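Just below sit the structures, each encoded as structure tokens.
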Structure I
Amino acid sequence: MNADTVQSVLAPFLVALSVAFVWPQVVRSFRSVAGLSLASMAQNVWASGLWVLYGVRTTTPPLVFANASAGIGFALVLVAATRAEVVSTRTMMFHTAGLLALVPVALTIPATALGWAAIVVGATGILPQVARTLAATDHTGVSRPTYAMVVALTTSWSVYGILERDLLIVLPNFVILPSALLVLWHTHPRRNTAVAHAAAN
């Protein structure tokens, strides 16, 4: 199987997974937001918005579609947190106003600068969740299927980026992949049971 064939197989898979990965977290968040970093969710809303605008500037519909879905999903997690009175309505209004103000700016700056901003904000968006996961004892609000899909997604994007010889596609995954694996490991039910049992003794 040559590189072109691998890329043609990976492309629709990447789009589908990019659309799907956030929705288990959305469903979970309406039951509980315990253990979730809402700062991480908010940063991912901004990252998705930047990627959508970059996709518009570069006329890349799959990038627009996938990140619009992710952005809506992360925003719904914040809505769930607002309903649970963990996030204030004022905070939600701040993020909404900020994203609306970003649009005219994003349409005037160079597309490359917009892409770099999306990479920096997106690649580091998971770090507050890692910190929250390590600090929390209750992880019932964290969706393990979402982070399992993040692992699959970043691995696949890395392969795709290597085949494309595009370092910008590969670089963010050096942060996101190990972070997602750490969240998965730290929220594993068996590990948490063992930790709780050790604390009880």
Structure II
Amino acid sequence: MSDSIVKLLDKMQNEDAQQRMDNLAIEKRWRSIPRDAGEFLGVIVRSTKSKNIVEIGTSQGYSTIWLGLAALSTGGKVISFESEKWRYTQAVENIKLASLEATITLVHGDITSKADKLPSKIDLLFLDSEKSDYLGQLKTLFDRIIDGGVILADNIVSHFADLREYVEYVRNHPRLNSLMLSSIGNGIELTYKMGPSEPDTVPWNVLVR
């Protein structure tokens, strides 16, 4: 990773931390993921060799840059959706500063209004938008996610009460194998989409819940 990108990521993270210290209203903050969560995203992209990566909830582009850097290793592309115009505008600037315009496509809007921007197949989906939208977004994109694909949902520990229904769904779905990574960032639910012939793992999901 180049020094310029390290400095950019540090700057973005410091801005986010300062907003929290200043008790800025949540709707006016960047609400970026912590650094360890960003590094984890990169490891997952590389280890799964994901090429078609979709992120919902760009914010200022902090997590998007981590995904994009990893996509350089896999020859992949990242498509990231952001509904808030001011966050999208800042993300565009940060992606340019990271020189990742050829790898990352930023979309202003949601997956319903901008469905034409979605790839036909998704290797990895990262959910980091409004928590009440996670389940609907997963259901909307489920058929596009490849067998063997990965879904990552942020804030599972910090917003568990808001995401309980989502967790119940992915833990009990017959085609999903899911577990909580509570020590990474604000908690990430890591979910694997099984192929039709793979063994049913629902009893294991129930056991670890």
Structure III
Amino acid sequence: MSTPPLLYLASRSTRRQDLLRQIGIPFEVLRFREAPGRPPDVVEGAHDAEPPHHYVERIARTKATVGWQQVQRRMLSEHPVLAADTEVALDGIIFGKPGDAGEAIRMLGRLSGRTHQVITAVALRWQEELLVEITRAEVTFRALRAPEIERYVATGEPFDKAGGYAIQGRAAAFASRIEGSYSGVMGLPLYETAELLARIDFPVL
């Protein structure tokens, strides 16, 4: 890469931004169109019977591709585009972002006392290359009492979070066991991200 190292992050997630800063990766955020009344740049939603790992890979690939198209269309300086998608799955069913408090309460009630999967796909687009890594973590929640679920939802933390919780926030008190990438559960597995960047000779650390 002949230009100074910089990534375009195709995500508004503050968690992913914080994680990139943690390993010293310089980046700029590429924002997708999501204005009411206009078609979004990326349409999220699983197809019928689509397995969770297929879904996260498809969405991450789409985000990276659309981000690269934006770079070209807006005639921005060319730098790699990094995108990711994280979903919570239980019994093969995807638990997306809750639409309201009632849905968040129902999600957490189903996760209570169970082990679920957190699947994250990371996609990196640079020139004609599109590289993808997928991570899976197993997260076990202790049995949750209805009042504490309701108090947690009332904090507002579950909204805009896959599965209705943030492992780096107050929901850390719910997880009795995590097997796999903690940063992947947050939304961006740093080891796999660094491995992808190394494959295009992007300097890390």
Please state which of the structures I, II, III yields 55, 41, 31 when Cα extents along the principal axes in Å is computed from it.
III
The value 22 for relative contact order in percent (Cα under 8 Å, 6 or more apart), derived from one of I, II, III, belongs to structure III
Among I, II, III, structure where helix-only ellipticity at 222 nm (-39500 (n - 2.57) for each DSSP H run of 4 or more, over all residues; to 500) as derived comes to -13000:
II
Working back from 1.3 (distance in nm of label points 7 Å out along Cα→Cβ at positions 127 and 167, computed), options I, II, III, answer is structure II
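FYI, it's all coordinate maths here, none of it is from the lab. None of these values were measured; they are calculated from a predicted model. Cβ atoms are built from the backbone, for glycine too; each structure is taken alone.
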